[in-house]
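Read through the structures below before going on.
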Structure P
Amino acid sequence: MQQTICLIRHGEVEGNILLLDRRITIGDFNNLVIRIPHEPINERGIEQVHSIIPRVADLGLTSLYSSPLLRARQTARILAEAVQVPLLVRDDLYELLPAPLRGPHQREHTLKGAYIRSGIRLGNPFTRDTETALQAFRRIRRAWQEMTDATRTNFGIIGHQGIFRLLFTWLKVSPRWKLVEEDTSNSGISIVTRDR
């Protein structure tokens, strides 16, 4: 028999649909970073979550784990109620947040350029004022290990694109796990299996 773990990205939030070519100041970008954990799913996000309920119900999940960020908790609550499984919020499943930018607060970049500069800071292991990609990778791997050591039943994780992509880099080379399906779009479902 196989254990199936379902990784579900949260429903759409307004921050997912911002125009990347728009101009933004460093100060406004840094304020955007501060607001990310508190942003709720929008109406389209709610519809996306409801549209995947039948598929999630067919996976035979015994529980759902959720990131503590609002968008993930809202998504998880809808799914947990629909498929009638317990919901557990884990602080270590939060998203790898963009790094705040340095420089004059009025300096402008495109939003895409700001995200690229932020990503460079996240990739630098010497960045000290925010969690780096390497630190986030270690965090999510520890969380994965704890959850999969605790149970051999099928379960789901409601989380975020950045964290899931970090996890995928490890799962793709792990001899114990098979990444069967990879979808990090809003309300996308990725499937990971292992032999029990």
Structure Q
Amino acid sequence: MNATAKTVLTGCLAPEPATAPTGCLTPIDKAGLEKLIAAGKANPDVIKTLKCRTVAEGRFRHLNFIRNLPAYIVDEPPGLLGDDTAPNPSEAVLSALGSCLAVGIHANAVARGITVYKLEIELEGDLNITAVWGTGDLSEKPVGFTDIRAKVTFEADRPRAELDALVAHAKAWSPVANTMTRPVKLEVSLA
């Protein structure tokens, strides 16, 4: 099964607001980024615990409460018995990866003084869904994504080799990419 998600940033993502041409997207705050960089270097062992409360609303639609934000909805498409009101969990994983990669690329571009004109990431992932969440075909097979492809369209004021290196660096340091490519201790239990 192929799932596709896109993270798109268009326009000019300049390293400093003063240098951003009129009509461009607002870039991230370079001074704020520099403070985050300094704090990370000063205390490299800090662990931040993120939280989400998932509430089943009915069928396969779920409300996910994160911080004090409005509920982030996850659903399934009709082919998987859902109401098709929101991305399914696997599509949400692709969007999380795309957003994490985009943040890393953008932050590293700003830190290096690179002006970004366009940043778009197309993602697709392959997974076998015949187990139907453990109720269907339970023969030996990988559960979850077996392959994910992310294609980055990145236009900036630097040569291709420098942009390739920046994208590779962002992938290496992406929390979501690392979560997907290394074992993670996962505990699931009744409250």
Structure R
Amino acid sequence: MTQARVATAPPTRAASQQQAKALPAKRYRLADVSAFPTENGYRYEIIDGELIVTPAPARPHAALAVRLTLWLSQTLSKQHPDWCLITQPFSLETETETTTYHCEPDLGIFDQPLEAFISDEELLPVVVIEIVSPGNPENDYVRKVNAYAAIGIPEYWIVDSRHHTITFLALTTTGSQRHYAKIDTSQLLPENELVLDEIFVGL
């Protein structure tokens, strides 16, 4: 994903003092999502209560998304023709009393046909895929690892054009805690025949 910034409340100055006092950052909730702009091309996500605002992706990001889409479409047609691939940002959400997540992954794979995705807004993907922003890799390698684990996504793939790598993470549970463990390749698409040189050529 392209470089993101964390939106926080602006600082204020107490009337009785000459020094500035920073106000606590606003904690965003799902109720705030409907107020986010939709026409400016930015992506608005809430990760652990923080607002992450991401500008429109750069061309290398878009090109990589196209290559992944073509490869995944061919793979699914062979291994899981009844599954669907979603290539536009879509919402994944969860909220508790203490935290909120509202994420819009770059790509998602659902183990249901497209008609199920359209009709069931609660349907979760079995795989989410994020393309790393060179300017803010922590967003995909740290923040969204926690987010997608909390939401309950079985596999999370991190695609990084800086190192020509794809990191595969599988959801595991320890007690009541969900977290990801690194795996060598996808457990859901084990015969993926992924050729990284073809995916990252020119990037």
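FYI, it's all coordinate maths here, none of it is from the lab. Keep in mind that what you see is a predicted model, and the values were worked out from it rather than measured. Cβ atoms are built from the backbone, for glycine too; each structure is taken alone.
Annotations
- Structure responsible for 24, with relative contact order in percent (Cα under 8 Å, 6 or more apart) calculated and labels P, Q, R on offer: Q
- Which entry (P, Q, R) yields the derived value -9500 for helix-only ellipticity at 222 nm (-39500 (n - 2.57) for each DSSP H run of 4 or more, over all residues; to 500): Q
- Of the structures P, Q, R, the one that 17.3, 58 was derived from, the read-out being Rg and Dmax of the Cα atoms in Å: P
- P(r) over Cα pairs in 10 Å bins from 0, in percent, for residues 120-167 alone from the coordinates reads 24, 46, 22, 8; which among P, Q, R: P
- Which of P, Q, R yields 3.2 [distance in nm of label points 7 Å out along Cα→Cβ at positions 128 and 152, calculated]: Q
- Value 3.6, calculated as distance in nm of label points 7 Å out along Cα→Cβ at positions 80 and 160, assigned to which of P, Q, R: Q
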